[in-house]
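Undergrad: Read through the structures below before going on.
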Structure P
Amino acid sequence: MPNTEPVRVTIFNQTYSLVAADDGSPVQELAQRVDELMTSIAARAGNIDSTRTAVLACLHLADQLRTLERDLESLRSRVDTKAEQFTLLLDEAIGTTD
């Protein structure tokens, strides 16, 4: 079982105690990014409560995730296509066509 350590973070003026595997730095960095995002949304959206701010932040992050997933799938497809092309070229170069 990995070592765990408690990490205290503050997100949108609320303190949370989280458990992180080994080093808590990545959790702190993520919490800081979420805090910055929520603060930015609240500043732009005006007078909305923290729940709505959190939902908007989640939607923003979900949109970013979807975009990255699409980009990753496109990249995988391009890599697969290039691998097939290189395989055909290599087969031709060494003369082992079927």
Structure Q
Amino acid sequence: MTFADFLASTAGDSSPPSRLSQELAAMWHDRRGDWEAAHNLAQAAGGRDGAWVHAYLHRKEGDEGNAAYWYRSAGRPETTNSLAEEWENITRVLLSETKSGK
């Protein structure tokens, strides 16, 4: 799935495509304004990518301390980018990992 396809899905579909990872489904729900669904998926995903999405979501929520913990768990630096830039970066990285079979 391309980034453009992903964006189109968030704009036009009532649910995320079934082939998405939990992390990408979380980003899909976040884009649609459903923080709770996104958080539940990120928490269930586990692993470094799930922790990265989890960190972003807590940053968005305004819980910087919790976000810092999840960035460390993900092995990722805390970011000073806008939330929109971070959302796009995470989504693009996760989509590229999907293409490469990671």
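Undergrad: Figure out for me which of the structures P, Q the number 23 belongs to, where relative contact order in percent (Cα under 8 Å, 6 or more apart) was derived from the coordinates.
TA: Numbers: P: 17; Q: 23.
Matching structure: Q.
Undergrad: If distance in nm of label points 7 Å out along Cα→Cβ at positions 56 and 88 comes out at 1.2 when worked out from the coordinates, which of P, Q was used?
TA: Structure Q accounts for this read-out.
Undergrad: Consider the structures P, Q: one of them gives 2.8 for distance in nm of label points 7 Å out along Cα→Cβ at positions 64 and 80 as calculated from the coordinates. Say which.
TA: For distance in nm of label points 7 Å out along Cα→Cβ at positions 64 and 80, the value 2.8 is produced by structure P.
Undergrad: If mean projected area of the Cα convex hull in nm² computes to 11.1, which of P, Q did it come from?
TA: Clearly, the read-out refers to P.
Undergrad: Starting from the value 2.4: which structure in P, Q was distance in nm of label points 7 Å out along Cα→Cβ at positions 32 and 72 calculated from?
TA: Working: P: 2.4; Q: 3.4.
Answer by label: P.
We did not get these values from a lab; they are worked out from the coordinates using the rules stated. All values derive from a computational prediction rather than experimental measurement. Cβ atoms are built from the backbone, for glycine too; each structure is taken alone.
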